[in-house]
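These are the structures in question, set out in turn.
Just so it is clear, none of the values below were taken in a lab; they were calculated from the coordinates. Everything quoted here is computed from the prediction, not taken from an experiment. Cβ atoms are built from the backbone, for glycine too; each structure is taken alone.
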Structure I
Amino acid sequence: MFKTIKGLVLKRRRFGEAHAYITVITESGLMTFTAYGVMSPKSKSFASCQPYTLAEFVLTAKGDSLTLSQASTISHLIKQGIDFERLSLANYISSMASETTFAEEDAPAIYSLTCTALSLTDRSDAPSEIIKAVFELRLTSALGFYPDFSSCIYCGRTPDGGVFIHSEGGVVCKACLLPEGVQGVSVSRALLTALEHMLSLPDAKAFGIRFSDPVALNAFCTLAERFSAEHLDCATSALTYYKQNLKNFN
C-alpha cells in the first residue's frame, strides 16, 4: 500500500552504512519513516531528505511501518552557505516544532508557523531576533497558552503599560502592585497593542513586526523567550543548546 505526503524534514538519523530514519512534520502531525540507502549521494532521494527541506514523499505502508519509495523536493527552506547563527536558529526552530507536535488539531498551525519561520531564517533581511521571538510567542499560543495583553490580571482594566508576568501569561498594570518576589518584563501600552495585533495576523504578516525603539525590541524578545520557556517543557533544553552554540561560535 502506498501513501503520498507533503512534509518538512525536521530530523534525519543515520543508521547502518547509508540508511536513515526521517522525521517530517505535516499538516496531520509528525511522521517518521525509514529511508534505505538515502545517505548515499547517488540516491535520487538524497536531496529531498535533508533537514529543512519541504518535499513530497511516496511511502510504502506495511502494518505500522513506513518506508520511503521515492521523494521529490519542493523547496530547500535553508540553503547551503547560511551563516552559523542562522543555522543555529533553524535548528532551534526545528527542535521546538518536533518536540511540541503531538495532537493532530495543533499540527496545521505548527506546520505553517515552522515553514514560515525557516523560510525567513534563510533571508538576511529578516532580523533573527524577530524571527525567534515571533516563533516562540506564536508557537506557545498555538499550543493553548495564549497570553493576555488586553487587561490587567488583577484589576481587569486596560493597562497603560505595566509588567508582563510570564508565569501568569498576563500584565500587571501600573496601578496594581506586584506581589513580593514576582518579576516580569516592563512593557509599554504601545508594545502591548503591537503584540496583541501580531498574534491576530497570519503567519507571514506576523513576522513583519518591527521596533524602532531598542528598549521595546529587547522587551519583546525577553518576554517571548521567558513565556515559551515557562509553558513549554522542551523550551529550556532547546534554548540552552541554541545559546551554547552561539557562545561557542563567538
Structure II
Amino acid sequence: MSAALQMPQMSEAEWNIRCELAAVYHVNEHLGWTDTINTHMTVRVPGEPNHFLINNYGDMFDEVTASSLVKMDMEGNVLTPGGRFNNAGFTIHSGVYKARPDANCVLHTHTRAGAAVSLLKNGLRPISQDVLGVYDEIAYHTYGVPASVEECEELAKSCAHGSCVVLENHGLLTFGDTVHGAMMRMWSLERACELEVLARQMGEEPVAISNYVIQKAAERGKKRRTTNEYGLNEWKGLVRQVERKGFDFRR
C-alpha cells in the first residue's frame, strides 16, 4: 500500500523504508535476537539525513508495524504524535548517525553470545570463518553511563574505527549504508560470538588461522561490503521466512 494511502504527509520513500525496518524487527524476533522491549533497530529517513525511525518504546518486536514506528530528529524531538522512545536507545543510535553520515541503518542486540563476548577482555579472536568476514571492521567501545551526552560522544569516536562494534559489558552494534548490509554484518558478528563462546568452553586452544589468510579475508570482505549486493540475498530469504508466518507488518 502506498504512503499516500497510509499517511498522507509521508513520502513513498519513507513508507518503503518503514516497511523494511518493520521487517527487521520481525526478522530479529524470528532469529531470537530479542530482549523483550530493550534493544532497538533504526533507519535514517531517505532524503532527511537528520531524521530516523525507531520502534515505539513498549512494543515487542513481533508487534512492530510500518505505521507504528516513531520518527525522531537528532536532538531527541519526537515527530510522530504520541510516539515514545527509550533514552538509551536514542543516545546510541543518534550518536552513530551523527558520527557516520554513511550509516543509514543501525542495529543493536543483547543476545547471550554477544553479551558474553562483550564481557571478555580479549574479545573476538580470528579463529572462525564467520569472524573473518568482519574481523577488520570490529571495534570495541568501553561501557559508559547510559543515556548521557558523554556516552553519545564516546560512541561516536568508537564508531570511527569500524561498523561492527562490541559494546563492552553490554552487547553488539552494527551499521551500514543499507538495511541488508547492516543485517549481514550483525549475522556474521553474532555467529562469530556464538563460536567464540563455544570455543572457550572446549578447554583447548583453537586451530590457528594464518596471518596471510586473515589478511586475504579482510581484502575480500572489504570488497564485498562496498557493494549493494552485500547481504541482499540473505536478507530477502529472511524476509520470506517471516512473511510465511502470516503477520502483516507492512501496515
Structure III
Amino acid sequence: MANIKKGNPTSAASTIDYNKSYMTPIQHLLVYIACVIVLTCVLWVFYHSFVIPFIIAAICGVFVEKQIAEKKINSRKKQLRLQFKDMLQSMSVSISAGGTELSALESAYKELMLTYNENADIMVELNTILLKYKNGGIPLRDLFADFGQRSGIDDIESFAAIFEVIEGKSNRFGEIIRDTYQIISDKIEIEQEIETTITSAKSEAYIMLIMPVVITQAMSMMGSDLTGGLYHNPGGIIIATIAVVIFLISFLLSQKFTDINV
C-alpha cells in the first residue's frame, strides 16, 4: 500500500490553480524592474538618451513581465503533463496485472516516489486524490474532474471526462488508460520534433533581432558624422522610433511564431 501523507482531506494543498504563476507581488515587481532596465539599455542605442527609452521601456515592461509570467505557467503545465504521462504508464501496468482503479493509483503513487520528490505537482495531486477519497469519501470521478479543471491541460481534462463516464460501469478502464498514455506520448514526441526543427530558426530570429542593435551601436562608435543626425533632431528621433516599433513587433512575432502547441 502506498505511503500516503496524512493530513486534512480538504487542505489547500490540492487547490493548485495551474493557470496562475504564483509569483508574489515582490517577484512581479523585480521582474518588471529588470525588464525596464534591460529595455532601457537596449533602446538607449537608438536614442542616446534615457528619457524616451525609459518611457517606452516602462510601458513595454508591463507586457514583457506578463509574457514571462505566462511562460512560467506554460513551463509548469508541460512538466505536469509529463508527470501525468508517467502516472498513466504506472497505472496501466497495475491495471494489466488485474488491479482496480484505486490500487492502480496507489501503485502509481508508490512508483512515482522513486522518480519525483513529494513536492512535485503530480505527487501532491495523487496524494490529495487518495487522501480525499479515503478520508473524505469524495468519488474519484469528482477528484479527477477537479484536477482536470485546475490543470487547464486538455489531456487531463479529457481523461477526467472519460473517467467520470466509465467509473464503475466499464471494464475498459485499462484500455482507456493505455490509449490516453499513448496519445499524450505521441503529442509530446511531435512537440519535441517540432522544437528540434525550429531550434535553428529561433537562433536565426534572435540573431536578426540583435543585429540592428549591434550595427547601430557600432555606427555610433565610429563617429558622430554617421549617426549624429539621428540623435539630435526631431526627424532622427521619429526615424529611431519607427525602427524601435519595427524591432518590438519583430520580437513579438518571433515569439508567437516559435511557440508551437500540439
Which entry (I, II, III) yields the derived value 1.07 for Cα Rg over 2.2 N^0.38 Å, for residues 157-196 alone:
I
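Please compute FRET efficiency 1/(1 + (r/R0)^6) of positions 141 and 205 (r between Cβ atoms, R0 = 25 Å, to 0.05) for structures I, II, III and give me the label with the greatest value.
Numbers: I: 0.95; II: 0.35; III: 0.05.
Across I, II, III, FRET efficiency 1/(1 + (r/R0)^6) of positions 141 and 205 (r between Cβ atoms, R0 = 25 Å, to 0.05) peaks for I.
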